[in-house]
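Quick heads-up: structures coming right below.
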Structure 1
Amino acid sequence: MPKRPQYATPSPVSGLPEHARAPLPDELTPLLGNRTPRQFMRRYWQKKPLLIRQAIPGIAAPLQRDELFELADLDDVESRLITHFRNTWNLEHGPFAPDELPAVRKREWTLLVQGVNLHDDRAHALMNRFRFIPDARLDDLMISYATDGGGVGPHFDSYDVFLLQVHGKRRWRIGAQRDLSLKPGLPLKVLQHFEPEEEWVLEPGDMLYLPPHIAHDGIAEGECMTASIGFRAPSAHELTAQFLYHLAERADDASDNARANPRYRDPAQEPVSNPAALPGLLIERVGAILANVDWNDKDIAAFLGTYLSEPKASVVFDAPERALNEQKFVAQAKKSGLRLDRKTILLYDARSYFLNGEAALLSSKLKKWLPELADTRCLEAKRFVTLTDESSMTALLHEWYRAGWIRMGALP
């Protein structure tokens, strides 16, 4: 008999504010059309699209239009301007000064701002609602602002995406077409033969989930804003290359051991009359060396933890201007608690934890609190007080605070 969905019961994660937490695996939620995350993942995730009316009733845009424009003017924010004037597509990369954007009265232009969750607590809280999917897969929250008729053309993505309407209306057309060829000579990836099968108009609070490679085209009906919650989907080539690089770094750590890392030798090499020809003995010997390269689940987990927790190149952490010493830090944390910085990525497994691309052993002492901090992204004041007997914990958290990886205070 299938397990009946149950509403949430108290837990460290469900104790978070409603706006800052994801539904539990068997919790019915309007976010997924009154389904549980478990039901959604089994029936729809990477399988088929889903339209959800009023996924977040009464939603307001995380940022107002002018705030989004200000964000697009920053050097450490990735932004793009897409116009479709006189039937000609044009793409520009930011930053954009306010006077570099078209007038809001002008039709058919779109501003895309990536990683808004890294720069704004409201956007970060909105993205947290989707943490029923592992953090290792969750990428960022992008906001698309468009004037009437604005869009980016019919296209497909190679990753899953939730398209949440947060202001105005947008008409979406989608199709599971096989022909994914692109129009040549354009600065955008626009499908050459778009064949829509379904069509809807989304209003604030409505959301559309699309698995990879579902063709879609969204056109603004009047001024609108759409939040796109996207997910990491590295290609097999990318994962292979990065993992081999990880193994090479591991080998470098043992390079001082001559026995574990012997140099190439070929005492049986014969003299040659064709010196430029690649010798067969060399190929054979190197093949034997590469055949001895091995790895296990521990190596794979270490690679994934460091690789997937590595912040993007544009991310910069802001250390406190006047950092508290450890004693004052502990006193303040006892009153206000702590939270991970919006830009911080903290992952863990049974052996290790991975913080912003760095790996360390998950000791028995760390297991008392670190997984909780990673899952909830905060330590409330009362919880922090119960842990302050561990001087190693307070010293480590103080170090992270000085680096800008954690902040004083509970979730905003």
Structure 2
Amino acid sequence: MTTGLNREEIEKKYNVRPFKEATPSKSGIKPIELDSIDLSLFKEGPENFETRKQLADKLEKSISTYGFDHLRSIAQSILELPEETKRNHLAGALTSDSEDRSKSLGGERGAGFKPRGYWSMKNGVRDSIEHYNFRDMLQSKFFDEDKNYPEVVKEYLPEISEYFKKLHLDILRKVTILCDIVLEIPEGYLWENYYKVIPEDYVNSGHGFGRFMMYHEMKPEDEAKVDKQVLRGHSDGTGFTFITSQPILSLQIRDYYTGEFKYVGHKKNSLIVNAGDATEFITGGYFKSSIHRVVAPPDDQRQFKRLVIIYFCDPKYPAVLDPEPLNSPKLKRLGFVKPKEWEKIDFAKWDDEKGRLFGKKEVNDSQGDEPNLVLLYGRLHERWHQAEANFSLEEAKKKYKIIEINN
């Protein structure tokens, strides 16, 4: 797939230039220290099992409680395209509530642009975020001539594909093997049965979608109405989410034990890894889907743009989101079994239903930090209270407004 222009001409036409990283804040905010896992220490083979076990032990503590330079230059130029061009390459409709879900995955998951104002927030405020999504990066059809890519995107498809393939085929595979060790199941089980990529077989392959995401500053009056929350607290419906780390103090994670949101610190050339809903369900609730949000940065970082590159890693669509298939001695010993209220579902069903809820007014227009809860297939779409003793679906119905969808 070619654009007719050479690389030098493309870079000049679209002002492809180094992204200006934010300088560290002097605000005095002390971010939470997340556990750091050095995957360069991951070595294959039985003789290196003890080293992998040490990495897995470190991962277990995080996952059971919390769940690039050139590419950013490319992302910056894509997100600076004229509005007219962006409108010709939308991922869906202009707002979440106006989507025809029978025709589109929507701005959340569809390929193309999500415009600013697409999501509803509380108190009538619309979001100030725009992003560009990529799909099918792990399959050859990513390069099909009939794909509706903007010219600058076409030029950089090989680099974009290579990056996301590296995350899925290398980083994700190693993370899942460490999870296998934690769960005391054969190494490679999660990869082979949930995330392995089969060429030209989209349904039975592990997959995911990539995102270039830019956070624009809100109007002061809107920012006040949403308590400085640029992106409200939520969990991802994915298996795992990989987010590029950066110096801007905006990303917050909800403390598993206290419920307090804490800033996530920055480590150069590193990824923040969140477990998603699919991982929580597959382990019967032992691994926790991370609740996270984005808030306005400190005053001394407001002149910088927050540009993130995200990869949402998904298991294959037919994967059953229950713990039984794992046959994990660890989960059995700890008592993590399928709750009686959970209906048997596969990832395709959860992905479809959860994916259409995020920006809806009925869900997001709530007072306080939490969205209104939605019951899907016997499971709450957000689970903010995993650490609370005896917090069950029955207790949730007593305390919170819960929207029930007939599936």
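Which structure, out of 1, 2, was mean projected area of the Cα convex hull in nm² calculated from, if the result is 20.1? Before the final figure, lay out the partial values.
Numbers: 1: 28.7; 2: 20.1.
Considering all the candidates, the number was obtained from 2.
Looking at mean count of other Cβ atoms within 10 Å over residues 43-50, point out which structure of 1, 2 has the largest value. Can you show the working numbers first?
Working: 1: 14.2; 2: 9.9.
Across 1, 2, mean count of other Cβ atoms within 10 Å over residues 43-50 peaks for 1.
For FRET efficiency 1/(1 + (r/R0)^6) of positions 211 and 363 (r between Cβ atoms, R0 = 30 Å, to 0.05), which of the structures 1, 2 scores highest? Mind dumping the intermediate values first?
Numbers: 1: 0.15; 2: 0.90.
Checked 1, 2; max of FRET efficiency 1/(1 + (r/R0)^6) of positions 211 and 363 (r between Cβ atoms, R0 = 30 Å, to 0.05) sits with 2.
Consider the structures 1, 2: one of them gives 1.2 for distance in nm of label points 7 Å out along Cα→Cβ at positions 251 and 267 as calculated from the coordinates. Say which. Don't skip to the answer; put the middle values down first.
Working: 1: 2.3; 2: 1.2.
Derived from the structure labelled 2.
Given a computed value of 5.4 for distance in nm of label points 7 Å out along Cα→Cβ at positions 219 and 299, which structure among 1, 2 does it belong to?
On the way: 1: 5.4; 2: 2.3.
Computing distance in nm of label points 7 Å out along Cα→Cβ at positions 219 and 299 on every structure in 1, 2 gives 5.4 only for 1.
Going by mean count of other Cβ atoms within 10 Å over residues 275-282, which of structures 1, 2 comes out largest? Before the final figure, lay out each step's value.
Working: 1: 9.2; 2: 25.6.
Top value of mean count of other Cβ atoms within 10 Å over residues 275-282 goes to structure 2.
FYI, it's all coordinate maths here, none of it is from the lab. Keep in mind the model is a prediction, meaning the values are calculated, not measured. Cβ atoms are built from the backbone, for glycine too; each structure is taken alone.
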